[in-house]
1. Starting from the value 18.1: which structure in P, Q was Kirkwood radius over Cα pairs in Å calculated from?
2. Which structure, out of P, Q, was distance in nm of label points 7 Å out along Cα→Cβ at positions 30 and 158 derived from, given a value of 2.8?
3. A value of 13 was derived for relative contact order in percent (Cα under 8 Å, 6 or more apart); which structure in P, Q was it taken from?
4. Out of P, Q, which structure matches 15.2 when mean count of other Cβ atoms within 10 Å over residues 46-53 is calculated?
5. Can you tell which of P, Q yields 0.05 when FRET efficiency 1/(1 + (r/R0)^6) of positions 54 and 182 (r between Cβ atoms, R0 = 30 Å, to 0.05) is derived from it?
Structure P
Amino acid sequence: MPWPETGRINRDYGCVESNLYQQGWFVPHDIKGLTNLMGGLKRTQDDLLSFFEHTPTDFFWNDYYNHANEPVHLVPFMFNRLNMPWKTQYWVRTVCENAYDNRVEGIRGNEDVGQMSAWYVLASIGLHQACPGNNRYEIFSPVFDEIKIKAGASGKTFTIMTKNNSKANKYIQSARLNGKPYTKCYIYHQTILDGGTLELTLGPAPNERWGIITGALSD
């Protein structure tokens, strides 16, 4: 098929209910490989930023971050993998605030066997698994002040607590895991199963040092 005049945002060119810009991010198992193909970290970061900057504020059906359809649901968490975790914090909270309403038809798009609600449940507690089969969960700022997770058959509890949480304070300033400083923007499944407490201090401006791996992409 000839390349369309509208390029990557041409809907249904080689894919269904989406476009190549949206589907192009769907490489959760190999972010480093995708970044290399796209010309390096800076180019990939800029392209991902543009993807969200062109998204309408109401998150209804569109050619960029189309939260109304599932193919893009992993994309906000990719900033964590591209050494810009404060952008994951911003966009996940923004989607939670603007793409869900407490009313009939309060979600954008079709529920599709619970995916829209499942995304919100995880996004609202500050943990989300971005790649199926991977035991890594991305960390970002939760909507709630305190969340308790019954962690497996052992009955242990994993607690997520926030300080200074508000609509304006959506950026992680620092974190502590079981009382010790924690500098990673992700956590592993086994850590959750072991139980404990993750404490997040939030603020109104990004801390662009927290969660960064110097000189490398986040594994």
Structure Q
Amino acid sequence: MNVLIVGCGRVGSGLAADLIASGHEVTVVDRSPVAFRGLPPDFPGTIVHGSGLDRDDLVAAGIEDADAFAAVTSGDNTNIVSARIARESYGIANVVARIFDPRRAAIYERLGIPTVASVAWATAKIAQRLDPQAQMPEWQDATGEVVLIERALPDGWAGRNLDGLHTAGSTLTAVRRGGATLLAEASMVGQPGDVLYLTAYRRQLATLDELLAITHETKGHG
């Protein structure tokens, strides 16, 4: 895969190194020549001194032949505009923009520009470290509307068919059992010690927790 990265800060340089290690061809664009010092000394990719907002610079960097595009500068506006140029002007299917303002991230996701809202992710992780008892999502989309949560299997669900956890607003995605993580399958039965991974609409979390709290006896009479 031929990947064009705009921005060679810590994220851009780290991303470039990882992609090169995975066997991809990588070109990195940055306005500051100093920024390229973050790349490995033996970086085999291409570096271009230029701007992600300048179409001439992007063409010089090979955007016309790129299979994927990542805008990871320190500016939200630069990232969004350059990502839109890549998607709308050059037809690149795999485009992602780094966004610091989660409110903007939600807007641009709706416009079809995939984003990574680092501030929203960091905030959730810090809150989780401060209050380990808080049940923070393992993952959330840029809008915060869909989340992946982890829950220990309640005693009342041991020996029960886990299909009952699939509802209109949530679905069982995977189960960690005996040191292995298994994708949820039809008719999977809960076992003591299971850890559940469920994908749900955030607005449905209270309902989901109520469902998980149903006791063995209650389900037996349901």
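Where a number appears in this text, it was derived from the coordinates with a stated rule and is not lab data. This one's a predicted model, so the numbers in the text were calculated from it and none came from an experiment. Cβ atoms are built from the backbone, for glycine too; each structure is taken alone.
1. Traced to structure P.
2. That value comes from structure P.
3. Working: P: 16; Q: 13.
Computed on structure Q.
4. Here the read-out was taken from P.
5. Computed on structure Q.
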